[in-house]
Structure 1
Amino acid sequence: MGIVNNGAIRIGVEGSVSKFNFWKEILKTVNIIEKIQTGKDTWDLLPESTELSQLLELKDHVLQRVQKEVKIVTGEFNKTDAKKFTQFYEVANRIVTNYETSGEFNQMVLQGKSGQRSIVIEPISNSDIPASGKMEITIKDSSGKATVETLINYLLKLEYLRTPSKFEADLNQAVADIIAEGQADYWMVFRGSQNNILGKIVSKDRNSEFLYDTISQNGIKFKEPI
């Protein structure tokens with residue numbers, strides 16, 4: 001492969017973002033942010049703090065990019081998007097982690113022939129749940145309306161919110177997989193200018209050193225090792 005500039009490398013179908021779990025998580029994040037946004041003042045259920053103010057700014061960036069600029073969901077994910085998503089996961093993680101609760105479970109979802117119903121309960125721990133028999137719970141809210149507990153549980157569906165550091169790791173792992181699974185044993189990269197072309201050959205064995213850059217036209221762009 002040859003390029004004559006300092007930009008990132010973009011390849012064909014091997015780099016299609018639809019193949020990677022991280023992209024599904026990005027789209028899932030967009031979907032969850034949009035669904036929370038449809039509820040009146042739902043974000044305000046979270047404990048008020050400077051962290052919440054930052055979180056609201058970050059989710060507004062996502063909504064602006066998706067709904068106004070029609071990006072991200074169309075396969076355009078720039079460096080600012082990656083930075084904002086990383087910050088969203090980190091800030092939201094701190095908010096949900098700092099929310100005080102005394103147990104591991106605080107919500108029950110009942111399903112049956114009548115449909116589904118969500119109930120907020122007083123927190124219980126895994127050790128409180130018997131293998132069979134009776135168990136006593138205390139219902140806090142059975143209205144089905146959004147509460148701070150259900151909102152936090154909804155946000156926790158996001159893998160990268162639970163483990164923010166995994167986001168960047170998965171971006172780079174996707175690139176490493178593209179290189180490792182590709183047919184080429186070596187990558188030939190040309191940089192510099194047409195009057196001063198600088199070329200180098202990089203073995204696919206160094207796949208972990210190739211780094212994620214951006215996403216454009218539904219394809220991952222990356223840079224080779226220095």
Structure 2
Amino acid sequence: MEIASDIAMQYCFFDFVTNHEYSQKFVSRYHPVDLAIFVGCQDAATQAKLESLGIGRDPKESDRYSLLYSIIPRVHQPFGAEIELPMNVGELLGFLLKPLNLSWYPASRFELLAEEGRHETHLQPAQGAVSFDLAEPGRGAAERILAEWRQLLRNGYQHAGVEIPLGHQGLTNLCDIFCDEGFFVSGFVPYRLRGDRLALRLQAMGPTKVSFDEIRVYSDTAKQLLDIIRQSYERNGFL
């Protein structure tokens with residue numbers, strides 16, 4: 001943290017494992033802004049075991065671990081002053097933006113989603129996970145992502161994330177397309193982990209054992225977000 005404080009940057013980002021909350025407590029003194037929780041994105045077999053480190057017991061009801069994603073802003077408005085969001089997303093997740101001095105306004109439900117679009121696929125075989133970058137949001141790209149995800153599910157993958165850069169038309173319809181296929185909210189992330197653009201992140205899980213009760217988060221904001229994500233999962237998830 002001392003080294004980071006001497007580096008000129010817009011923001012510093014962190015991801016915290018949530019089988020414990022020790023690191024979250026430590027970084028809390030630097031006032032991080034919690035933005036997303038990636039539920040079940042990590043295979044438990046790849047994680048350091050708390051018992052072996054002598055700092056507690058590991059979750060017994062989960063095959064996969066989750067990550068809390070947070071940033072420490074280093075400027076007043078690292079992502080600008082305002083952003084357009086679908087009404088349901090803004091009402092659900094808008095509270096995450098306040099510490100960034102970022103306000104939101106509702107997108108029209110009548111905005112047309114582009115017909116095609118473009119996406120990139122990033123596989124993480126060791127984690128049984130995939131990340132889709134919806135670089136140019138469009139109906140065709142969304143349908144191709146869903147087709148890829150169905151095939152990956154058949155090949156044993158268990159977690160998918162879709163990052164949708166904000167500022168494009170038709171995001172309301174796009175969210176409906178993914179949620180109708182079992183995707184649920186994750187929160188926001190800096191798009192491609194750089195620059196001044198935010199992305200909405202949606203996520204989905206395959207047939208795996210993840211206990212929301214065993215996800216450990218420390219801040220009140222993270223606890224509120226976890227509750228929202230759990231409700232979104234139970235509402236949209238098929239498994």
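1, 2: which one has helix-only ellipticity at 222 nm (-39500 (n - 2.57) for each DSSP H run of 4 or more, over all residues; to 500), as calculated, at -11500?
Only one of 1, 2 returns -11500 for helix-only ellipticity at 222 nm (-39500 (n - 2.57) for each DSSP H run of 4 or more, over all residues; to 500), namely 1.
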Next on the checklist: Going by percent of Cα pairs over 27 Å apart, which of structures 1, 2 comes out largest?
Outcome noted: 1
Checklist entry - Quick one: FRET efficiency 1/(1 + (r/R0)^6) of positions 44 and 76 (r between Cβ atoms, R0 = 41 Å, to 0.05) came out at 0.85 when computed from one of 1, 2, so which one is it? => result 1
Checklist entry - Where does the value 23 come from, among 1, 2, when relative contact order in percent (Cα under 8 Å, 6 or more apart) is the thing being computed? => result 2
Next on the checklist: As an exercise: mean count of other Cβ atoms within 10 Å over residues 84-91, calculated from one structure in 1, 2, equals 17.8. Which structure is it?
Outcome noted: 2
Item to check | mean count of other Cβ atoms within 10 Å over residues 148-155 from the coordinates reads 14.0; which among 1, 2 | outcome: 2
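Here, each number is a calculation from the coordinates, and none is a lab measurement. This is a predicted model, so every value here is computed, not measured. Cβ atoms are built from the backbone, for glycine too; each structure is taken alone.
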